[in-house]
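Structures incoming, each one as structure tokens.
Each value in this text was obtained by applying a stated rule to the coordinates, not by laboratory testing. Not measured: the values here are computed from a predicted model. Cβ atoms are built from the backbone, for glycine too; each structure is taken alone.
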Structure P
Amino acid sequence: MSSQPSSEIAGQATDLNVLGKPLEVCSCQPMTGWFRDGHCRTDVADHGRHSVCCVMTESFLSYSKAQGNDLSTPMPAFGFPGLQPGDHWCVCAPRWKQAHEDGMAPPVLLDSTESSTVEIIPLEILREHAHQGMS
């Protein structure tokens, strides 16, 4: 049995979300994802496991910066505009879990969160943080 989070649909490999459906785009403005294709897909080379599609909040951006991962400051040399509250972004599953444990987890877009995430964060917890109105 394969542990890959994808299935075959119409002859193409399609990544699945935590709900068992085709993975939807998280964000292309700004462009996000381990593969910088707008999807929160991951592979074995992605040691951070960028699989959780989140809606940025001011509190999470401040929390992330305090943890040493500044997501709000633009870095033009890397084509990174800096995130603002309301932006969608692929967050590392272990970082999201840590933020959850610290009471700072941002809302999650379940339709855009890769299925492998449940190996780190139980689906019930993700559902509790599902963004209202989407997913």
Structure Q
Amino acid sequence: MLRYLWPIALVVAANTLYNIAAKSTPQNVDAFASLFVTYLVAAASSLILFFAMSPSKNLVAALGKVNWTAAALGVAVVALEFGYIQIYRAGWKVSVGSLVANIALACILLLVGVLVYKEAVSPRQLIGMLVCGAGLFLISQ
């Protein structure tokens, strides 16, 4: 059970810190300068964790296996982080902005799962999606 739950706990904890940091980024700081520092820290952390956790410790061999998904993830993460900074600079409350974005994301990913990955959707999931849509409407009022 712990093997199943610890990644969720990590995502929730990291996302909490992430949203607090995005909300706390000063208005007078250029968002991309801030993201540059963010990615310097992320690169250093990734390198340290690679050598701490990789069984092979062969960075060159590991990099040789990397494909287009790493670059796509990099572009997506920069867009995501810039978007969150802009959400909060636009005046969204930390208690609402992330909630709206994540509910919308959950609905979109349900559709992606069905259309791209051929995942089955239960009536319960469809009802949940409708409830999420109603929630988005109510929150945005």
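Observations on the structure shown:
- Which of P, Q yields 67 [percent of Cα pairs over 19 Å apart, calculated]: Q
- Comparison of P, Q by FRET efficiency 1/(1 + (r/R0)^6) of positions 64 and 120 (r between Cβ atoms, R0 = 41 Å, to 0.05) - largest value held by: P
- Answer label among P, Q for the case where distance in nm of label points 7 Å out along Cα→Cβ at positions 32 and 48, calculated from the coordinates, equals 2.8: Q
- Structure responsible for 1.0, with distance in nm of label points 7 Å out along Cα→Cβ at positions 56 and 72 calculated and labels P, Q on offer: P
- Identity of the structure behind -27500 (criterion: helix-only ellipticity at 222 nm (-39500 (n - 2.57) for each DSSP H run of 4 or more, over all residues; to 500), calculated), options P, Q: Q
- Distance in nm of label points 7 Å out along Cα→Cβ at positions 16 and 88 - structure with the largest value, from P, Q: P
- Read-out mean count of other Cβ atoms within 10 Å over residues 80-87, computed value 17.2, structure in P, Q: Q
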